[in-house]
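Just below sit the structures, each encoded as structure tokens.
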Structure 1
Amino acid sequence: MTGRVEDVAAAIRSRESFVLTSHARPDGDALGSQMALAFALEAIGKTVRLVDRDPPPVPYRVFPAIDRIEITPRLTGAADALIVLECSDLSRPEVAGLERSPCIINVDHHLGNTMYGHVNWFDESAAACGEMVADLIDALNVAWTTEMASHLYLAIATDTGGFRHGHMTARTFEACRRIASAGVDPAALSRQIFDSYSIGRVKLTGVLLSAMELHYDRRVAVLYFDDPLLASCGATIDDTEGLVNLPLNASEILAVALFKRQSPETLRVSLRSKGDVDARAVAERWGGGGHKNAAGFEEEP
């Protein structure tokens with residue numbers, strides 16, 4: 001761990017206005033962390049803007065107040081501080097102008113964090129950035145509301161793959177106990193998170209798995225899609241969220257690589273693994289990063 005939650009809380013108390021952001025193509029941890037912290041900051045009288053490069057995936061758009069997030073490639077206007085959540089470096093949000101913020105607060109749990117903030121709190125032991133935000137809300141002496149708890153559950157449930165991987169500890173499940181105590185129905189939220197996709201996603205799932213390649217004695221699975229394949233299934237990029245995890249349901253498969261054609265020049269590669277197979281080590285060889293069992297990188301063929 002680098003830095004302390006108390007340092008972040010002190011930096012927040014001494015300032016009045018904040019911009020909150022996270023990485024491009026936000027996932028549940030990015031969105032849940034942003035929104036839960038925004039509710040907490042407003043509870044102590046702070047002014048908050050939420051800014052992201054890309055819109056939330058469709059299943060997450062019903063979560064409380066998530067439509068407040070401004071979707072923009074460039075930050076305009078002024079605030080006392082920028083809080084960057086779940087980003088190992090300041091390029092990850094892909095929003096121009098962030099570097100001009102007078103105070104940058106960096107809250108992250110990914111190995112390889114470059115400590116780019118004026119205030120840095122890095123905790124690799126956290127199962128999700130949302131777990132860190134839960135601790136920060138406590139450090140600010142803010143009582144958990146149902147809205148905050150809903151977003152904390154979104155963060156933790158998605159970043160652990162439905163409680164199947166990551167640094168899950170008693171801390172993780174204590175947060176979940178408190179989430180339920182705050183009035184959240186975990187089963188209903190899990191259905192919204194994991195079981196509310198489109199018919200296009202169901203069709204895409206079938207096509208991807210039918211074309212799946214297996215290597216190294218069926219221990220490594222490879223999937224691939226591009227825009228024409230999405231269109232043929234009636235799917236969108238939102239419908240691909242989490243598909244990389246599906247081959248891991250087979251006991252023989254220990255790792256998955258999902259290749260996504262981003263442009264004629266660029267492939268985005270998502271890696272997932274289970275057990276002691278280190279996906280992050282592979283991603284780092286190609287300039288990427290992430291967690292031991294969930295990582296990624298971009299490649300220009």
Structure 2
Amino acid sequence: MNQKSPVVVTEIGAVRQLVRDVRARGKTIGLVPTMGALHEGHMSLVCRAASETDYSIVTIFVNPTQFGPSEDFSRYPRTFDSDLALLARERVDAVFVPSTDQMYPNDFSTLVQPPRVAEPWEGRCRPGHFQGVATIVLKLLNVIPADVAFFGQKDFQQVRVVQDMVRDLNLPIRIEVCPTVRDADGLAMSSRNRYLNATERRQSLALVQSLRRAGELATQGYRDAAELRREMLAVLERAGITRIDYVALVHRETLANVEQVTNETVALVAAFVGGTRLIDNCSLGL
């Protein structure tokens with residue numbers, strides 16, 4: 001397959017003009033928002049955008065407002081050259097790479113209050129995180145009014161926040177949720193995986209193993225959510241993972257804790273392996 005270098009746009013006015021030109025040709029637009037440090041999980045979203053729309057745009061922007069003061073904004077991997085090579089391989093049409101000043105001018109003071117579904121789990125562990133997510137996603141959707149935006153299921157609560165925000169604010173865009181992409185050993189692909197050393201990389205498999213344990217028990221007929229949660233915690237603890245933000249079984253729409261597992265139950269886990277915080281989830285559909 002011949003590679004096609006995508007158009008790289010850095011200015012808001014220029015990308016808006018690009019969108020107008022694409023629309024004038026009667027083409028549909030697919031948007032894939034990212035923070036860069038791309039991997040095959042991102043590429044699965046890019047492939048969906050390319051297959052379901054006429055013109056695909058990927059954004060690369062490490063969004064400062066979704067990082068807490070003690071989080072990894074300054075060391076978050078920035079790998080633009082290799083990202084661009086990957087996007088050329090998948091024949092992406094355009095890449096929007098704004099500066100921080102473009103997205104947040106010096107006197108910026110407007111932030112989006114995220115929907116109710118942002119409150120538990122990540123919302124409690126990372127105060128302000130979803131306010132930053134909701135703000136940047138809304139800004140990107142305003143700058144690039146695509147027909148469809150593609151998000152990965154690995155960030156399950158983030159997807160629910162975006163879905164409810166789009167619904168509540170009547171945004172004319174469809175949100176497409178794509179399955180989590182995993183390495184051969186089962187670890188969910190994440191830009192933060194590159195922080196893990198070899199020992200931590202093996203240890204991190206306990207996250208997906210805890211989810212699989214919950215799935216096995218649900219398949220065997222166990223319905224008591226508290227029992228499944230205890231089993232998940234035991235898997236993590238046996239692997240030496242003790243800094244655990246949460247292990248939860250929740251309703252897929254509300255993200256409220258459930259007492260009994262049903263087709264609408266999702267298992268969530270967030271824990272630190274070494275100094276790296278990882279999250280994962282799986283549906284326990286019966």
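Supply the structure label, taken from 1, 2, corresponding to distance in nm of label points 7 Å out along Cα→Cβ at positions 18 and 226 with the calculated value 4.3.
1
For FRET efficiency 1/(1 + (r/R0)^6) of positions 170 and 242 (r between Cβ atoms, R0 = 35 Å, to 0.05), which of 1, 2 scores largest?
Largest calculated value belongs to 1.
Work out which structure the value 21, 15, 5 belongs to, where semi-axes √(5λ) of the Cα gyration tensor in Å, for residues 10-57 alone was derived from one of 1, 2.
2
From 1, 2, which structure was mean projected area of the Cα convex hull in nm², for residues 202-257 alone = 4.1 calculated on?
The read-out was computed on structure 2.
Rank structures 1, 2 by FRET efficiency 1/(1 + (r/R0)^6) of positions 162 and 274 (r between Cβ atoms, R0 = 25 Å, to 0.05) and report only the one at the top, that is, the highest.
Numbers: 1: 1.00; 2: 0.25.
Once FRET efficiency 1/(1 + (r/R0)^6) of positions 162 and 274 (r between Cβ atoms, R0 = 25 Å, to 0.05) is worked out for each structure, 1 has the highest.
When distance in nm of label points 7 Å out along Cα→Cβ at positions 34 and 178 is calculated for each of the structures 1, 2, which structure yields the highest value?
1
Just so you know, all these numbers are worked out from the coordinates, no wet-lab data involved. What you are looking at is a predicted structure, and each value in this text was computed from that prediction instead of being measured. Cβ atoms are built from the backbone, for glycine too; each structure is taken alone.
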